[in-house]
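Quick heads-up: structures coming right below.
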Structure I
């Protein structure tokens, strides 16, 4: 976060989108936090966004102090917020300050909503090789110690230790330089590694911003943070996590949300979203882990798919009779007098008339690219979950819709009613496979997923990331 010119504009932007459903305009968002069934993220200027489902976002989150680039962390039953009060070139200088404050809740309508007085935990005088702005926090799950990183391109990224009980800086703790050539840093821990995420490139230039997020890792929280080819982040190293793609550019300000084992999301802002008039918007993507390195996954896109079980590689299909293609068999030795003509694929019209008119079961079998194996997956227009909408899953060209039953089975019903048992969440897992889960199952509050209990037997059962029975590959056709 570097330039003063955008501060006033962003403050106005955030305030004007309050109660504007589905317009997630924000800059420098904090890590997304859940509080009493709602999601919150805070941005530059003092405001922020709220979502009841993680999909539709609107203004309304409140944070005093103004300033820039906050982060928020839940510790026990309280929320700690850190933010940059100055810096980033404000007033032409880099004499920044990082402040922290507590609240019992993030809900501004709650009677318990009251921030404590902010305390300073780091600062820079404008002459040193650091700018105290863009804080990111980590509560170390192995030690219980609290760490805060800060800094921008105007020098080093630095690390200090805070007291997790007070949010104040540990007395006598001196800052440690851990990176250069980045800003908007964040720290996370996973599987014995500490990861330093930093935002590289240029910000605050709309569609011309070159922001991207890079990472290094260390066995110690104090570093050194080394990238995938051995470069120290103190020497400008960093492995790419996410860059411009599709119709968004300038991803920055990484945040990690772990929903359960195998399901993780990353948040950021995009400096410019071409579909939102070039405004800075909240971005949420699946977070994958490849060889113990984080990388952004892709948002799921509507289309026609093979739904393949990771268990064996069989495809989900309607449980209908297999209809043969009546073509002459060809051997590897060709009669030179025979003309070679392409064979058309089997069409829906060729087989649909033989299918039962009522609901039918589903099964898994060898994929043959036949109509009863081609699933059209699209936004159902019925709300969503963290980062994505609920989906409708139908046999392509039909209304035969995948449906969860009260018996905890899956069938293809004949009509899409929009009930929760026909709405599916599709989560890309940390290994790149997918979890497919109905929004609700009739008659139960259990959260079950589509699983393969046998090579050919799909059903609904508890999701287990450690089992290939619970994982699916979605291959676009």
Structure II
């Protein structure tokens, strides 16, 4: 049975690539991801939700919440979790009638003795005749003021902003809602570096492989707006800069959620309306966030391939510490053809692995950083490893010299080296996360005899080692440059 499961998982990774979550990630209108006691949770339309016990890569059903309804959101405030959801689903079936409810729980784990939701409290409603549907909420706790806000609304009316009491989850008495956008739904709010960002899902929903959902964004210096896009169009007039749209064999990106993993490391969650590799089912998606000119964009997850691993510190590249072997090719000056009418321009083959690997040591080999020459000792194959779990949105990877099984490993003395054979040991598994500036953090799953979370760093131009991640230092950052 174990072998059969392993084969199935391998086939999933092979056919789906690493852009899709594994397990049973089927959900529509997912909430922002929430962490509780080492597990990740997300809730969807209809009352259920998903749980990941391996850091956010493998997802299965099991999350619970009462009330049914549509498109919930969840947020941890203090030591409790607040959930908001549309009780009746305004906008569905042609009706604008809807109620927005909030409720609390000490835990998201349905097996915990503390798992008990409070009685729901109505915080907003819509009725037929309104230019507003009370559905698709997002919770936002302003880090600059401590005030709690909720946005909701659909494509068939306005997106409105309400203020809630962060202690009770109830509507602030006397609060007057503010219209912040139109022509979108599944709105989301967050704050970064002096700006408030409002995201909305534009396009058509709930039409499977024909859904045109995509996520757009505007920003404002105040939480109540106005929110403008990158060319100055107000979101109250339909503006919005593209953040994520259909890609590859998945279409219909909707219901944005932002998770800040560490300084300089952010992930977005959303659903695909239809995954062509999964019978057109609606599935959970997780992608890195990169920032360009103070605007968020969806980056692609790391894919299997052969790469140059370039240190951001200087531009040198990670390589085996072996003797440089010259190519036996005569030097040609630019004048070669001018002085020889019979001279022919012909391509020169790159150095081949078989011509040099015999001179390498057979045991462990150290690594260093050096000038990149596209030689075999500088070409690293990154491959997802099935059956060992993963992290938020990605599997663990092995990093080997291309064409060999020689694997990069963390050592007990908190250094890095290569071993002749990949064994699947935790110190040979690597978490590769794209950072918000487009570079990467490369971190071993475990270090022998060490509980510290250390990543691959350069402490000098030619010296790679393991150390604490610091987003403000180029020592901690790497580029993955495709060389295939």
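Each value in this text was obtained by applying a stated rule to the coordinates, not by laboratory testing. What you see is a predicted model; the values in this text were computed from it and never measured. Cβ atoms are built from the backbone, for glycine too; each structure is taken alone.
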>> Taking distance in nm of label points 7 Å out along Cα→Cβ at positions 51 and 427 as the criterion, which structure among I, II has the greatest value?
In response: II
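Ranked on distance in nm of label points 7 Å out along Cα→Cβ at positions 27 and 379, which label among I, II comes first with the largest value?
The maximum falls on structure II.
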